[in-house]
1. For helix-only ellipticity at 222 nm (-39500 (n - 2.57) for each DSSP H run of 4 or more, over all residues; to 500), the calculated result is -13500, so let me know which of I, II, III that is.
2. Figure out for me which of the structures I, II, III the number 14, 46, 29, 9, 2, 0 belongs to, where P(r) over Cα pairs in 10 Å bins from 0, in percent was derived from the coordinates.
3. Compute relative contact order in percent (Cα under 8 Å, 6 or more apart) for each of I, II, III and report the one that scores greatest.
4. If mean count of other Cβ atoms within 10 Å over residues 32-39 comes out at 9.8 when worked out from the coordinates, which of I, II, III was used?
Structure I
Amino acid sequence: MNSSRPDREDQPYTSEQVREMDDRTDYARLDAMTDEEKERNAIDDPDAQPTDGTFWANTLLKLPEPPKVPVHIRLSPGVLEYFRKSGPGYQTRINQVLEAYVAHQKDHPRAR
């Protein structure tokens, strides 16, 4: 089992880390329980409290982002050096800058 965590304790496990974890579920015990026992166990678990309409009233549905499209672009050496100096993830940061530019252009259209 890989127990490495993200850099910050308040961040969730990544999907990769979850896939690497051992499944310690006791399925035989779970199958032997009645629905009433399962419900009582869930109610007794402080991390699994039931929810109601109030809980869900202010939630937002966040759909997964569409996958990125691989492209080949030419960047000036200075731009590439600037982003690479900031370390791993520089391509994501370039994408974030471009997304911010697109959003700004949509909010402030120019006459062409």
Structure II
Amino acid sequence: MPHLKVKKDNYGFNWTFYIVDEDTGAVKDISGYTITLKVWDIKGSSLAFSDTCAITDGPNGVCTYTLKAADTDTEGTYYAELEMTKTGVIEDTETFEIYIRPTAPGA
């Protein structure tokens, strides 16, 4: 997974994720899974936010997450992963980083 960057208080747009098998690089069919984006501060052990992604092309491993206002209200560096679950299965992607950067002050 690539590292992601977003400005503080920016939201309402999608992040698109392409899930592949980390060992082979082959596309992972995520049809039938529930995909959850989990994000936590690199200094802590509790989640900053966690929410479900929409599967937009299951056979090709594509899902999206729409950023909400509360997701980007605190600057910092975060770890994240996608958790894929279905009956009898829990799998996580490789951990990646999300950077929430400062934005210009308001008027």
Structure III
Amino acid sequence: MQQGVTARRACHILSVSASTLYYTPAPDRNKELRQRLREVARPGIGYRMARALVLPEFGALNSKRVYRLWKEERLARKKTRKKRRSGATVPLAATHVNQVWRAPSGQGLLPRCLS
């Protein structure tokens, strides 16, 4: 380190764990399985069916592991569309008789279970 500061002291000053300097991440052991799940995935198929399809290639597969990867990859999800405003406004007051109904409250007319 420059200026006579040790690595441990520099990490302490920066509020970083000293082990992060020497950490090397392990290789992803799920790389092949992720790719195969992406190939198998299609609308209407779930993680259980996908697991059944890739089971012969990978041997014993934990269903919880497949489920976790299925969720991480966001597979077989319906595409959600953003709602657009139609431009029509909602009237703030009733425009004709019996358009707005309301339960009587305060007069004791509601059943006992609702109060």
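Readers should treat all values here as calculations from the given coordinates under stated rules, not as data from a laboratory. All values reported here derive from a predicted model rather than from experimental measurement. Cβ atoms are built from the backbone, for glycine too; each structure is taken alone.
1. On the way: I: -13500; II: 0; III: -10500.
Traced to structure I.
2. Working: I: 9, 18, 28, 21, 13, 9, 2; II: 14, 46, 29, 9, 2, 0; III: 9, 19, 11, 12, 18, 16, 11, 3, 0.
For P(r) over Cα pairs in 10 Å bins from 0, in percent, the value 14, 46, 29, 9, 2, 0 is produced by structure II.
3. Working: I: 10; II: 37; III: 18.
If we compare relative contact order in percent (Cα under 8 Å, 6 or more apart) over I, II, III, the biggest value is for II.
4. On the way: I: 9.8; II: 17.8; III: 14.6.
Derived from I, not from the others.
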